[in-house]
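Structures incoming, each one as structure tokens.
Bear in mind that the values in this text are calculations on the coordinates, not laboratory data. The shown structure was predicted, so the numbers you read here are calculated from the model rather than taken from an experiment. Cβ atoms are built from the backbone, for glycine too; each structure is taken alone.
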Structure P
Amino acid sequence: MKISGFTIIRNAILNDYPIVEAIKSILPVVDEMLVSVGKSDDDTLKLIQAIDSDKIRIVQTEWDMNLRKGGQVLAVETDKALAQIAADSDWAFYIQADEVLHEQYHQQIRQACEQYVDDKRVEGLLFDYLHFFGTYRYHGDSRKWYRREIRIIRNENNPSKTPISAYRDAQGFRRGQEKLMVKHCGAAIYHYGWVKSPKQMKTKIKNVSRFWKEGEAWEKELRSDDVFDYNAFDSLKEFEGTHPAVMTNRILAQNWKVDLDISRKKFKLKNALLYWFEKKTGRRLFEFRNYRLLK
């Protein structure tokens, strides 16, 4: 069995993406790691080239910013990277620039890939998500954060089938418009996209908002304050676990302080009731699922 990892990245330094940690976190799981580096306004290429691993293969690309509406360019670049992984790989493991895998899941993921490699019903493997917010101490526990998403897909070479490809802004994957049949792999992805200093967070938002906003909406974002207000949350929870080992230096280097009163819940009535029901039952009503879970 062979697993290829793949990711895309552009302007990693300007936007303070933990891309090095993301790549290193899945290297023990994969047999090769394809990194597609977009033409950047910083030294992103040198940053990736400095990672010491013979598993890494770098390809360079230029993003078509005319495709930025709805984050379309992210899906296009993800598909371009997927197309360049080894043809003899059974699985493709996608990791985004602000996602990190905890080492406690390495063996579990390899075992899941082994278990389902010959079960052609299984088109992908599903991961839980922890979305950190403000600092490394807090993570979101409301329904505004997606709970699960596909990060491993079957690598196919079947011209008679519609290929598996990135969906919308590459949050997940589908076969055309059809949701993939998946099994849960038992692992979680740690998402750090909302953990930056208030100033750096706002810088990133202004830089990447053009992938989802245009015209006056984008101009308004550019004119907004230069400091992000982390108090605009509905519900957070104290993190009680451990972070991936590859994140240690980044966590130690945190040089900002965010004081958040996580005892306060900021819901409208409907969302408050849905939140209460979920915490009581473990079920998320009316949840959007970008997959079909096999029994």
Structure Q
Amino acid sequence: MKIAAFTFVKNAIKLDYPVVEAIQSVLPLADEVVVAVGKSDDNTREVVASIDTKVRIVDTVWDETLRSGGMVLAVETDKAFDAVGSDADWCIYIQADECLHEKYIPVVRQAMEKYLDDNDVEGLLFQYKHFYGSYDFLGDSRTWYRKEIRVIRNNKSIRSWKDAQGFRKNGQKLKVAEINADIYHYGWVRHPRFMMAKAHEANKLWHDDDYVNARFNPDTDFDYSQIDSIKRFEGTHPEVMTNRIERMNWTFDRDPTIKSFSFKTGLLYYLEKFIGWRPGEHQNYQIVRHLEG
């Protein structure tokens, strides 16, 4: 069984993306890692190239006109996936602000082996931990997606969907197996100045310049207090994140008992917490093998 990993990135240093840690987190699983590196204003390419000999770079140029729904992110994802060799059986996708905890490496590998010859399974579905403001808090409201596909078969009819959150095959939802593994998402954890710079650049992928410049001034700090609900993180971070966490040089300490909900949203929030069901949840996948145990 051969496993490839793939991702895309641009301006990782300028916007403080943990792309090195993201790639390092999947190296123990992958025989090769394909990275689509967009033309950057910093040394992103050199940094990515220095990570490991398994890393193979595909140089790309982002199409800045693809502003509808963040479409360019899916295009860049597909460039990396298309560069994966035909001899790979499974492909693990990790975005530049995500990490796989080392404790899940055996879980993922075992699932790949288990479903290798099960043609009804086109991908593996992971659960998510979305960190917010600091490494001590998780966003826990309905704003955050709970699950997404991060392993797919090496079938090039599978395409990145919309803004690269998930995947589809010929426009249809992938048939997936749930696995007991989490993706740690750090997209909302960086110094407030870097967070505003990232928000400024990211929103250009959805909106015109006038809208972005009016709402996201990169010379100011991002206001992390604008959040509806968080909870404290109880657990350990991936080992690859240790140095980054030790370098944290800002403060975020919000009382997690403070909730900023409308009545309806609050009702749905507490319903989910009590019974584990999220009414109206969008699921960009079809679960055909449910989590065991």
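Each of the structures P, Q was assessed by distance in nm of label points 7 Å out along Cα→Cβ at positions 41 and 273; the largest value belongs to P.
Compute distance in nm of label points 7 Å out along Cα→Cβ at positions 129 and 233 for each of P, Q and report the one that scores greatest. Going through P, Q one by one, distance in nm of label points 7 Å out along Cα→Cβ at positions 129 and 233 is largest in P. Tell me which of P, Q gives 1.12 when you compute Cα Rg over 2.2 N^0.38 Å, for residues 73-184 alone. Matching structure: P.
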